[in-house]
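Below you'll find the structures, each written out as structure tokens.
Every number here is computed from the coordinates shown, using simple stated rules; none is lab data. Quantities reported herein were computed from a predicted structural model and do not represent experimental measurements. Cβ atoms are built from the backbone, for glycine too; each structure is taken alone.
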Structure P
Amino acid sequence: MNLLRDHDLARAFDHASHTYDRLTSLNPGYRTGLRRSARRLRLPDEGAGLHLLDLGCGTGASTRALLEAAPRARITAVDASAGMLRRALAKPWPARVSFLHLTAEEVASAGEGPFDAVFAAYLFRNVTDPDAVLGSVRTLLRPGGRLTVHEYSLSGSRVHEALWTAVCRGLVVPLGTLTGDRALYRHLRHSVAAFDTASAFAARLDRAGFTGVRVAPVAGWQKGIVHTFLARNGPSPASGATTTPTPAREHAQ
């Protein structure tokens, strides 16, 4: 299995940053899915007075989705890849959006926050210790703060596994090879296969102390491959409170 971690993964994203937006634009529904997941935060009053964290912002597609969902909020966007951040910073942003070069693990000790909501897109399958990052997210979120995770997390169906493998072999890895980024896109293929199923990641959120955990599929060809996970920052794990993850109904937004 060809997985990249930590500095190796950041360097791979640095190298791929100049073609990343072009390649993701070939994925039908890529940006629509991000916008839908950001809207599922259901932030009041267009985010007025709220401070939001885009954790693993990449070239800014998730930041743009968060800004559209909460145009009056203050947004801090962070990423471990300097190359991806340069691409994000080259785009026009209002003054209330800021970008920082930090890993997910570094944010909690960087003096940022607290945050009213955290949006994490395509992040958790790329971190070495997802449980540790979830713990950091809880320290960054205000009590009751909202978390939305938009992630490649297979349903567990063999049909969806086969579809993902076929798309990677026939399109994703060949295109990545053409741009000189074969290692990154092979990582993409295998990291999805190795990551939690949707139900397993929901259970991971529950164990981490998040409450009201819900799971919703994205629409289109990625249904069963990409999911939105919704939760709130619950009481301290010492309280012993637990919740049961439940599926969310898919609805048009």
Structure Q
Amino acid sequence: MFMSNTDGIVISHLGVSYRTVEALRDITLQIKPGRLTGAIGPNGAGKSTLIKAMLGLIPINQGSVHYNGRPLIDCLDKVAYVPQRSQIDWTYPATVWDVVMMGRVRKTGWFRRFSAMSRRLAAEALERVQMSAYRDRPIGQLSGGQQQRVFLARSLAQEGDIFFFDEPFVGVDRKTEDILFNIFHELANAGKIVLVVNHDLGESITNFDDLILLNKELIAVGARQSVLREENLYHAYGGKVVFFDENHLQIAA
């Protein structure tokens, strides 16, 4: 299939290894704007590695990643990235407002005062995630779902064109999950690129337009219905698929 190098993110023959362990092998795919894209696969499949490699956070052995014809690593000012919660230091002495305003640092510059527009954008982002009432609360005193909403607000304040979220639904409540998915859909409908690493293959999987199914190599990519086929899931999960239909599947432990 022909992939235009000027339409979204194009990954070509990407390979990543940790010393002697191959993490990703020959990944070639396209992530399109205007579509909510989920990356799925078993533990250790390379989902988080894919995002980190795309952003230059870990070295790649081969291949390339381009955004609208340019190396993605040269376009990081357009990227908002929220890592896994386990990678964030929740003891850092920052308030909710401090965290959201961090999303404005790149556009403002270090050690410069934030503009009125930056403060307005931060306030609007907090309102969108229903966390305005917590703006003066230390980030470490929030629940897992509230913390995730604050970091979503920070990403919104960045005014990016590309949004990467690494397992944002781990340890969150249903209200937060609904808020996150609603905003992800809003971003996609606005023509943004939205990639979400997701470990839950239950009912929430139906929220995604496109899916990337990985297990160190690319098993399938495309519209949700075409990826969620029994043969693809069997291949990815090593025969552990115990129930499957169009809207729900269950993976054996």
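Looking at mean count of other Cβ atoms within 10 Å over residues 42-49 over structures P, Q, structure Q comes out largest.
One of P, Q was used to compute distance in nm of label points 7 Å out along Cα→Cβ at positions 10 and 218, and the answer was 1.2. Which one was it? Going label by label, the one that fits is Q.
Say we calculate distance in nm of label points 7 Å out along Cα→Cβ at positions 82 and 162 for every structure; which of P, Q gives the highest result?
When distance in nm of label points 7 Å out along Cα→Cβ at positions 82 and 162 is computed for each of P, Q, structure P gives the biggest number.
When semi-axes √(5λ) of the Cα gyration tensor in Å is computed across structures P, Q, the figure 26, 22, 17 traces back to P. Can you spot which of P, Q the value 20 was calculated from, given it is relative contact order in percent (Cα under 8 Å, 6 or more apart)? Answer for the origin of the read-out: P. Taking distance in nm of label points 7 Å out along Cα→Cβ at positions 66 and 146 as the criterion, the top-ranked structure out of P, Q is Q, with the highest value.
When semi-axes √(5λ) of the Cα gyration tensor in Å, for residues 26-169 alone is computed for each of P, Q, the one that comes out at 28, 19, 14 is Q. Which structure, out of P, Q, was mean count of other Cβ atoms within 10 Å over residues 58-65 calculated from, if the result is 24.4? Structure of origin is P.
Can you tell which of P, Q yields -8000 when helix-only ellipticity at 222 nm (-39500 (n - 2.57) for each DSSP H run of 4 or more, over all residues; to 500) is derived from it? Label of the originating structure: Q.
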